[in-house]
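What follows draws every value from the coordinates through simple rules; no lab data is involved. Worth saying up front: this structure is predicted, and the values here are computed from it rather than measured. Cβ atoms are built from the backbone, for glycine too; each structure is taken alone.
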Structure 1
Amino acid sequence: MEALMLALIFLPFFWGLLIFLIDRVNFTRTVFLEQVILSAMVLWLLSRGEVSVILGGWPEGIGIELASNGFGRLFLIMTTVAFAYIYSYLWHQHCNDHKLFLFLGMLQGSLYALYMTRDLFTLYLMIEVVTILSSILILYERDAVSVRAGLYYLIFNSVGMLIFLVGIIALYTELGTLNLTQIHGLLGGAAPLGATGVALSVRGRFALACFMTTFAVKTASFPVGGWLPVAHGYAPTFISAILSGLVVKSGLFLYLNVIAPFNSTTAYTITLALGVAAALYGVVRAIFQTDIKRMLAFHTVSQVGLMVIGISMYQLDGGLGGMVHAFNHFMFKSLLFLTAGALARMYHTRELTKIHGVMRTNPFLGFAVLIGVLAISGAPLMIGSIGKSLIKGNFDEGYLIHILTLINLGTAMSFSKWISMLFGPKEEGMKLFGGKAFAIGMLSLYVVLLYPLEVWMLGVDPFYKLASETVTYLGYVAAAAAMYLLVLRNKPAWAIRMGQFAPDVEMAFFGMMLLIGGLHWLLVLG
């Protein structure tokens, strides 16, 4: 088992290195065979149940522990699927770009390591490696905008991880171990619990505040999420899909493994507040965006905020809505980013108002857009509705129900512009290359077929409240249509101003300082 886990981590890296070093030989064709082998290895590992190994024969608590357990198993599946569609999407135009294969292989192996590690310091190292590799891929095209976005991503996330490292030091002086299994035991067991498991000293509470700050940065929560629209909006399409679908969710993995075991009701309240703020901020900004990728980037802020609301419920009562929505979002958001990239290349623009007639020009791409829009807006009988329903089921009444309604309404309003792209006159000469078509078709099929599979696995009744949910969704659609026809289509000056986006590094770091101070005041001094 140890050999299998190490092979998962190092095989993508060494294969990418081999392709890079022997670039005169076309090894890139066998990268698909490599992905098949990695997929088989992941499936075999998952079939063995929850397992863990300590590398090098060291005692537990000293050696590096790798494990396939908990939600880490879900992230392993997501990583495998992500790189399968990314290699397909890139194949036609980048099959001879051996340097790109090297960085992608390193990123894939690092993500496998991240989602299997069971000690805090290795977790820190893996997130840092993923951050550096993601930054390189963001600025891979080396134009001025992408270089700025990559550096912004690198600096902001590195500062967040430096705060995490300070928290590791504080927690180690408190508990005397970095092994997550031992830490969970010392803190009183894993979530869900409703109250603090053990009485922590100031150092323990200080560590929790540091971890919460890093969690807010990695999940792009308000007010420290300014890096995400820059990075996701200006990165190459393939890395935008990986960042939004997979990498940004490392913050959720961090929460479940490091923060939730503290069993702090204060941390739960803060998490809920961060999720609500991010979800509302992201969806409001998305409504007024006209750039196709930047709109998706702001929706990532909003949807991850919704997941954060869901995992805060996991800490309280074990609700799975947040993680179910995280997996489903990975599927339909990757699909939307890939279709956005294909549309931008075909129409030579990223302006939503200049793209039209997609359904007539390329019906295959038009149906893929329609599937993605229905999924993200939570249409009944689509996977987007499952996670949202599970999250909503945790709130019987109160303001959170109204907040979820506003998020769903805002999502429908913003994606009304995507629906408008489907109509209009046909454009000639629009061609979708085979690799891109295969990746988009594969994801579209996953999004459609996952609904009955998840209904069966989760024991959800697909017809429970179906009539009322359909009426509610049609209400969202009507409101979205009215918003588009009366406001967004006419592009009034105030709506244009709302859609303008100028990243401000100084304000972002000021927001981080405010967040650090507020968390320490609540968790350490409060």
Structure 2
Amino acid sequence: MSAPPPAVDDRPAVDTAADRPTVDPRRTALAAALVGVFAFAMSVTGSWIPSAWADEAATMSAARRSLPELWHMVHHVDAVHGLYYAMMHVWFEVVPYSVFTLRLPSAIAVGLAAAVTVLLGARLVGPWTGIVAGVVYAVLPRVTWAGSEGRSYAATTLFAVVLSLVLVVAVRHTAERRRRAWVWWLLYGVAVLCCGLLFVDMLLLVVAHGVTLLVGILLGGGPGGRRSHVRTALWWLVPTVVAGALLLPFVRLASGEADQQLYYMGRMGWGFGIVKLVFLQQFFAGTKAMAAVAWLLVAVGAVGAVVVPRLRDRIPAVALTLPAVFLPPAVVYVASVLVRPLFNPRYFTFETPLVAIAIALGLTVLPWRRTAVLGLALLVLLAVPQWGAQRIPTAKDASTWGPASALLERERAAEPAGTRDGVVYGPLPSHVNRTTEFVAASYPRAFRGMRDLTLERSAVDIGQLWAQRRPASGPLSGLTRVDRVWFVGEPTADEPRLLQRRLTAAGWRMVGQWREGAFRLIDFARR
């Protein structure tokens, strides 16, 4: 006779303000740690499978420089990512480079952000809602993408949720007139400074926090009434203004580089495209069913907090999450239409912890834990296909850089000992205005020791991510000092046709050619 199935805990799962003083902080911390481990596992599993792509190549180009060289570079390009590049430089001083270690810090950041999301949700509503929010965050398609990406997006989610948690603690300490409330406001100012340096768009989260405090003033509830809310807003204003003033030179520097960094963005207008970008791509990476369920839950959670008396204590959570979710993309999209294109859905990855809490408010509206578990299970199932799609070899921009580099490495290993190889970086597949120097940055072992035959000025010398190169018709420097010449890139009308013609005329012959996706690899040797 089989054992009966374990009973599902159907005790009321709605956390109320009255419950919070009795919450065991150690149990909440343990729950946060377990959710953090789950989120880390979701992001790190399979993160080594996809080939690197153009954005990750930029990370490697910057991170392998010395700090003085990096300082020189950010005054010409990519200042907006300067802090992240510096952190990755330090990371690679400690660990060896691989595509896996390039992405590992992002998975760690996701795990930490999930844990802090649990703590923030517990403070706003209660531990059960915090746990649900942490799990939702862990499976959001934008998060599982960011957690397997060698860029700053995962780190921005961690910085954003820490900033929001510090705000909540500072507000509570101020409302309760605790003696050391100023320490939390000092920490808030430092956090604002760090967020701005990590990614400029995150400063809009600070503006959203201001809207949250304004809502508190207008509602005027809680101990001390409206006067208490005004005092709290004034405390918020001081570190925010100071941090903003300190960030102003950096913001001017980063905005001055926008033309060369955002050149790929086309014109934007009003219409259905806004809905698709904001509600479908931004957090759910095009997963329609999950997006529909999630936004429905956000609406249910927000409306429930307003109209259901026993849920009124959730209004501060709604006031924190909704401005954070909707204000930053709205501001940037309007600016993109009226001024210049600036909007990219992945730029708002930092909002995902607040989105997760907003969804959790909807999942925990009903006073039964069973319903929240079932709703959470549905979201997880809806997220699985996108998670799998993010972990196939060509998941990132259809990149086949990994196999092409592996092929080059194998063929070079078969050459006679002492062979001196030169390389001509051809057009990068899907980006004909860039060269396969991007690939060499991401897979340096395959290109190690090769002489760059088209180099005019190195990227370090000119303070750019990529070197200045001669055109396809230009001279090849150092050709007499190599025994083999490799062309690596996507064929165009000029390349490798011009290279082959010139080498043939100079007494070279083709000894092998291979294809790997859009790549053509051609090996030339002296006759």
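Some points to look at:
- Source structure of the calculated read-out (helix-only ellipticity at 222 nm (-39500 (n - 2.57) for each DSSP H run of 4 or more, over all residues; to 500), -19000) within 1, 2: 2.
- Structure (1, 2) behind the derived value 0.15 of FRET efficiency 1/(1 + (r/R0)^6) of positions 66 and 146 (r between Cβ atoms, R0 = 25 Å, to 0.05): 1
- Looking across 1, 2, the calculation of mean count of other Cβ atoms within 10 Å over residues 42-49 that yields 19.6 traces back to 2.
- Distance in nm of label points 7 Å out along Cα→Cβ at positions 170 and 362 - structure with the largest value, from 1, 2: 1
- Looking at FRET efficiency 1/(1 + (r/R0)^6) of positions 186 and 346 (r between Cβ atoms, R0 = 30 Å, to 0.05) over structures 1, 2, structure 2 comes out largest.
- Origin of the derived value 15.5 (mean count of other Cβ atoms within 10 Å over residues 138-145; candidates 1, 2): 1
- For 6.1 (mean projected area of the Cα convex hull in nm², for residues 426-513 alone, calculated) the corresponding structure among 1, 2: 2
- Which entry (1, 2) yields the derived value 15 for relative contact order in percent (Cα under 8 Å, 6 or more apart): 1
- Rg and Dmax of the Cα atoms in Å from the coordinates reads 26.3, 89; which among 1, 2: 2
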